[in-house]
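Q: Once you scroll down, you'll see the structures, which are given as structure tokens.
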Structure 1
Amino acid sequence: MVKVTKDVALQNRESLLQAAGQTLRAEGVQAATVAAIAGKVGLTHGAIYRQFESKDALASAAITADFDRILAVLERIDRAGGGLAAYFRTYLAPDHRDHFVWGCPVAPLAAEMGRAAEPVQTAFAAGLHRNLEAIARLSRIADPAQAKDFAIFALATLSGAMAMARATRGCDPETSTAILEAALRALLADPRVPATPSA
């Protein structure tokens, strides 16, 4: 039997979590199956269940990994000096709308979290909390309570607008685009958003 190195095992795990996250966003947490996820990465059910004791455990880990990727995007924006304006433009871009399996987990998953199993809800809530903290830091608002309030407002606006834009993209593309543009204008006009470079 060929022994799998730690690096290969880590790569396999990352590929599995990425495939699971994409499947959850595309199909929904309830509808997504382990078989569908396994098929994307060429694994058997048994191979997945050797790593995760249940679908809920896999979904929880995938959601955590999705939030990790979003936080990495926020960190890159912060390091580049783009600030909130750059984050808002990135989030509300048509490319994010059209390729949702790669994007923020909040817009596609939040609505069904109330029906998800407790471990999945807990993973989502923990990721959401980290996401809000990152936005609050990016806001540069000195008062922690005000920064948290703004982060909640901003992410609710972003994810709600994105969900609406995706819902209308196929049947009414003009309205879909208008939703993204209106949300971006409103966020950029908020007096709490400092003037920052657009890129």
Structure 2
Amino acid sequence: MEAPRLILASRSPRRAELLARLGLEYAVRVPRVDESLAPGEDPAEAAHRLARAKAEAEREAGALAIGCDTLVVHRGDILGKPLTPEEAVAMVCRLKGDEHTVYTGVALATPERVESAVETTRVWFRSLDDEECEEYVATEEPMDKAGAYGIQGFGAAIVERIEGDYFNVMGLPIQRLLELFRRFGWRYAFGHGLVPF
């Protein structure tokens, strides 16, 4: 049986990088989905809903569409992608010396079916001074990332520890994704991509 084509319904280079690291071939499509959150919507539920919507928007026959959505939450507030360097500095300074939570919804969709899950990771930043926050933002790394940092880049120097899935913080919880593949009857085979059970 031939493996399904994979469609990554995301513009995230980190998600693309992780799929490539696994040796999976995929096409990138950017779904048109309203990412607005409903007032008072639970962050985990929002990440789950948006991941499903993105996967459903790009599903087609013979393919598995992968949708993801990542939300960073600090003390009850959702921190999106910063719009300006000043906003990025404010976010990084807000998170310093404290913990926050990263929720990523991940979904797989075919025309007939959708399967989805949510992964949660707690992240602690070390204490930083304002100058360090500004130096980090000056690298421009935070500008396209929820919460204004990338754990896999320069941001590794500000993350003190995590509790949970590292790849979730990058935006694609790999074990959850492999679990969803299994629900569709496919397992990950090292060096061979997806193979049927």
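Read the figures in this text as sums done on the coordinates, not as results from a lab. None of the values given here were measured: they were computed from a predicted structure. Cβ atoms are built from the backbone, for glycine too; each structure is taken alone.
Q: Can you say which of 1, 2 returns 1.8 when distance in nm of label points 7 Å out along Cα→Cβ at positions 94 and 166 is computed?
A: Values: 1: 1.8; 2: 2.8.
Of the structures listed, the value fits 1.
Q: If you rank structures 1, 2 by distance in nm of label points 7 Å out along Cα→Cβ at positions 14 and 150, which sits at the top with the largest value?
A: On the way: 1: 3.4; 2: 0.9.
Comparing 1, 2, the top value of distance in nm of label points 7 Å out along Cα→Cβ at positions 14 and 150 belongs to 1.
Q: If we compute relative contact order in percent (Cα under 8 Å, 6 or more apart) for structures 1, 2, which one ends up with the highest value?
A: Looking at the calculated values, the largest one is 1.
Q: Given a value of 2.5 for distance in nm of label points 7 Å out along Cα→Cβ at positions 30 and 126, point me to the structure among 1, 2 it was derived from. Walk me through the numbers on the way to the answer.
A: On the way: 1: 2.5; 2: 3.6.
The value was obtained from structure 1.
Q: Next up: Could you figure out which one of 1, 2 the value -23500 for helix-only ellipticity at 222 nm (-39500 (n - 2.57) for each DSSP H run of 4 or more, over all residues; to 500) was computed from? Don't jump to the answer; show the numbers that get you there.
A: Values: 1: -23500; 2: -8500.
Among 1, 2, the structure yielding -23500 for helix-only ellipticity at 222 nm (-39500 (n - 2.57) for each DSSP H run of 4 or more, over all residues; to 500) is 1.
Q: Quick one: mean projected area of the Cα convex hull in nm² came out at 12.7 when computed from one of 1, 2, so which one is it?
A: Working: 1: 12.7; 2: 11.0.
That value comes from structure 1.
Q: Using the calculated result 48 for percent of Cα pairs over 18 Å apart, for residues 110-181 alone, pick out the matching structure from 1, 2.
A: On the way: 1: 54; 2: 48.
Checking each candidate, the match is 2.
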